[in-house]
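Asker: Next up: the structures, one after another.
FYI, it's all coordinate maths here, none of it is from the lab. Values in this document were obtained by computation on a predicted structure and should not be read as measured data. Cβ atoms are built from the backbone, for glycine too; each structure is taken alone.
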Structure I
Amino acid sequence: MIQDIQPLFLDNHFKPDAKITADSQIIIIRDNKYLINEAAALEGQIEFPTGAAFSALNEEDFAYIFSIGDEKFFLSISHDKEYEIPGFSYTQIHIIRGKELMPKYKVFAAFTAYHLDAWYSTSVYCGKCGTKNNNDTKERARRCPHCGNVTYPRINPAVIIGITDKATNKIILTKYNRGYANFALVAGFTEIGETMEENVAREVMEEVGLKVKNIRYYKSQPWGVASDILLGYFCDVDGDTTIHMDNEELKLAKWFSPEEIELQPTPYSLTNEMMSLFKDKGYEGTI
């Protein structure tokens, strides 16, 4: 998955005093586009500009967001400022998401930075009184100087669901009506007041019209491009296996045997890992 970057690891401790240096990684996102090296991208590499590429930088226009290994990453948080660097161009996020680029930890950095960029761009003003927020000095938050309201980065919980039929050794794969075009699993956001297990049962009923049992947790994943924390579950169909598909959400929902599974083009997602597990081991791999 995208966060599997060992032996490196993400250090997301809040460090307000961190300063940009010549070798700092600078992530600039504008209109869902990243400023990355053109030539490197053609060779299957992802490369951000470093501090050395800029003749002058105003530290207030950037925020230290995290480090991976020994590399420190800074994010442009002044969205009204444009930057032009020779050899670098703005590249759509779906291109980065749709290709297996290297090094993997920088793709993970791009996804995670996107999560924070979305928060910085939507939390400029206090949602309670409308006053312009200040960046907090003790934690990653924005604090209103007028009413004191504190805003933290938003994280959306959601479930990824592998619906299995033990009797036939099959799993349900889907395709969405809009957006992502490859095979996926049933998925959905958690609603107010429900447990993750209730979330699983509700989404399955809404999208494919089935009852499920034996709901079992598999693994989690941060998914920055949607500000998500994804929780993967497998569950067994309970009773009738006839699919009643939500035609507004999906254009395909079908039972697949392991040998019929077509994996996603990149190994980034929890969805793909769960599909791959079933493809390799069938139902027994989900227990």
Structure II
Amino acid sequence: MDNIRRFETINDYNVFNNNETLHPMVSVVDLSKADPRQGSKMYFGFYTIFLKDVKCGDLTYGKQTYDYQEGTLVFLAPGQVAGLNSNGETYQPKGYALIFSADLIHGTPLGKHIEDYTFFSYQSTEALHVSERERKIVLDCFSKIEYELEHAIDKHSKTLIVDNIELFLNYCIRFYDRQFITRENIHKGIVEKFETLLNKYYQSDKPQTIGLPSVGYCADELHLSAGYFGDLIKKETGVSAQAYMQAKVIDVAKERIFDQSKSISEIAYDLGFKYPQHFTRLFKQKTGVTPVEYRNMN
């Protein structure tokens, strides 16, 4: 898997899989038409969603391995590199891929909020596992897109294609919400682990050496991608991971403000704030009073 196959255009990927290019910016690829092949790394210059039908190897993303089984959906944003490790064995691809370029959705409602579909940034063990009923809905969405691609292009074509892609992505949000619940044993205790991580962080010298913890840092420590971690925390707590961390640092600050031997500026630096005024601003935003006023009140 050392060499990378580069797919810059929709046509590049269609040709590789023996599929006809019906539209230069979008395609529903029937992978069963592809020639048997061995695993390789692949670069995608467009949005790519795989619906896998058979076990044919481990899909890798960066240094991680996807939780990639039959009946699995995997989402890749433009510019990402993924690979299939078939352990040197030849396999026959099966399943489907929905691919579309960023140019297709520019200027559309979907283009304005494509970043809301955070699963395009999910990584290891975070693929979407669909039930048989959900799989039928996915294939129905693909079928509607394919119908429009085979239909003579008219003034309605782009709108209907993009609307059906958006419908499909919205179903995937629902399916992920279901997965967060049904795979609860995998994520069990994630909030508790998050809380423990933050407690240990503020008990160490990391705030002084690293600064305030970021969502990315916490996600890495919990072996999740930032997108998946953020969505999971929001699902479990009702607030974003960033808001949760802000509430935590304010809680720690309230305790430390009682230490009269330290100035408010020193406490701010100890908590990881680069500038004391940022600490004061956040504290007042969250509590309604400044750190000095809070100290005097108590």
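Asker: Given a value of -14500 for helix-only ellipticity at 222 nm (-39500 (n - 2.57) for each DSSP H run of 4 or more, over all residues; to 500), point me to the structure among I, II it was derived from. Please report the intermediate quantities before stating the final value.
Answerer: Numbers: I: -6000; II: -14500.
The structure behind it is II.
Asker: Matching task: 13.9 is the computed value of mean count of other Cβ atoms within 10 Å over residues 32-39. Pick the structure from I, II.
Answerer: Working: I: 17.2; II: 13.9.
Traced to structure II.
Asker: When relative contact order in percent (Cα under 8 Å, 6 or more apart) is calculated, the result is 14; to which of the structures I, II does this value belong?
Answerer: II
Asker: From which structure (I, II) was log10 I(q)/I(0) by the Debye sum over Cα atoms at q = 0.08 Å⁻¹ calculated, if the value obtained is -0.41? Let's see the in-between values first.
Answerer: Details: I: -0.41; II: -0.47.
So the calculation was done on I.
Asker: Can you tell which of I, II yields 14.5 when mean count of other Cβ atoms within 10 Å over residues 40-47 is derived from it? Let's see the in-between values first.
Answerer: Details: I: 14.5; II: 18.8.
Here the read-out was taken from I.
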